[in-house]
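What follows is calculated from the coordinates using simple rules that are stated; it is not laboratory data. Note that the structure is predicted; figures quoted are calculated from it, not measured. Cβ atoms are built from the backbone, for glycine too; each structure is taken alone.
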Structure I
Amino acid sequence: MKKINAICIIDDDPITVFGIKKMLNSMEITDVIKTYVNGKEAIDDMIAMLEKKDQIPEVIFLDINMPIMDGWQFLEKFIELPVNTKIRINIVTSSIDPYDRQQWENYKSKTEHTIDFINKPIRKGDIIEITRAA
C-alpha cells in the first residue's frame, strides 16, 4: 500500500480520535496524523499550510457534529480552498438523520474531492479502503 503524506482527523470525541489513530499507526499508512477538535481549527491550519505552499493532508476523517464549526461548515469552507490535488474526505458519524445523508449528497456534487459517508464505529478492515488517496 502506498504511504500517504498526511492524514487528519477532525473530531471532538477523544475516544474516536484515539481509535482511528491507533488503527492508522498499526497499519503504518502515514507518518503524519494531525488532529483537530473542530472544523475552525482545521480550516485555519489548512489555510496556513496553503499560504506556506505546504501540502495539506491527502485524507481527512471528518465528524459532522462538533462545537464552534461543525463538519458541514468545514466542508463549505474547504471546497472553496485552492487545493490542486484531489482529497479523500471521510465523513465519520454516528448520525442516522436523513438530513445528514442529503447534505453529504449535496457536497459530493459541489466538489471534485472524494467524499465518503461512514457510520461509526470504524473497523480496521474499513481503514484500508477509506485511506486510499483520492
Structure II
Amino acid sequence: MGRPERVNVEGVGQLPAFSHASISGDLIFVSGTLGTRSGTFELVEGGMGPETTQTLENIRTILEGAGASLDDVIKLNVFVTDMSGFPEMNRAYLEFFPTDPPARITVGCSGLALGAKIEIDCIAQKPS
C-alpha cells in the first residue's frame, strides 16, 4: 500500500499543519473540524447548536471532496468545552443523523482551537 491520499477542499479553512482528511484503503479519516464560516477561521455565532451545525456542514464538504457523504460515516468523536451544551449539540446533530446514527463518543475538554465550543472528527468508509 502506498502513501495515504491527502484531501483538502475549497470552502473550509485549513491550517498548514494538517490536511482536511487522509484516505487509506477504503477509509477516510477526517481531521478535527470546527464550526467556521466558509473559507475562513471565523466561528459562526450563536453557541453550541449553530457551531455543531456548521461543523457538520464543513465535514459534509470534506467528505464530498473525498468522494463520500455523511451516510458513509462509521464513527465520530465529538469534543465539547461545556457539557451543559450537550442537549443543544444533540439537537443540531440529530438534524444530520435523524435515524440510524453512526457510532459516537462525546468528550468534555477544557479548550479548543479558536475558542470553539465544539470540534468533531470522524472516520468514514469510501463507497465502492
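Brief remarks follow.
- Cα extents along the principal axes in Å from the coordinates reads 37, 34, 25; which among I, II: I
- For helix-only ellipticity at 222 nm (-39500 (n - 2.57) for each DSSP H run of 4 or more, over all residues; to 500) computed as -12500, the structure of I, II it came from: I
- Of the structures I, II, the one that 15.1 was derived from, the read-out being mean count of other Cβ atoms within 10 Å over residues 6-13: II
- Top of I, II by distance in nm of label points 7 Å out along Cα→Cβ at positions 54 and 118, largest first: I
- At a computed 31 (relative contact order in percent (Cα under 8 Å, 6 or more apart)), which of I, II: II
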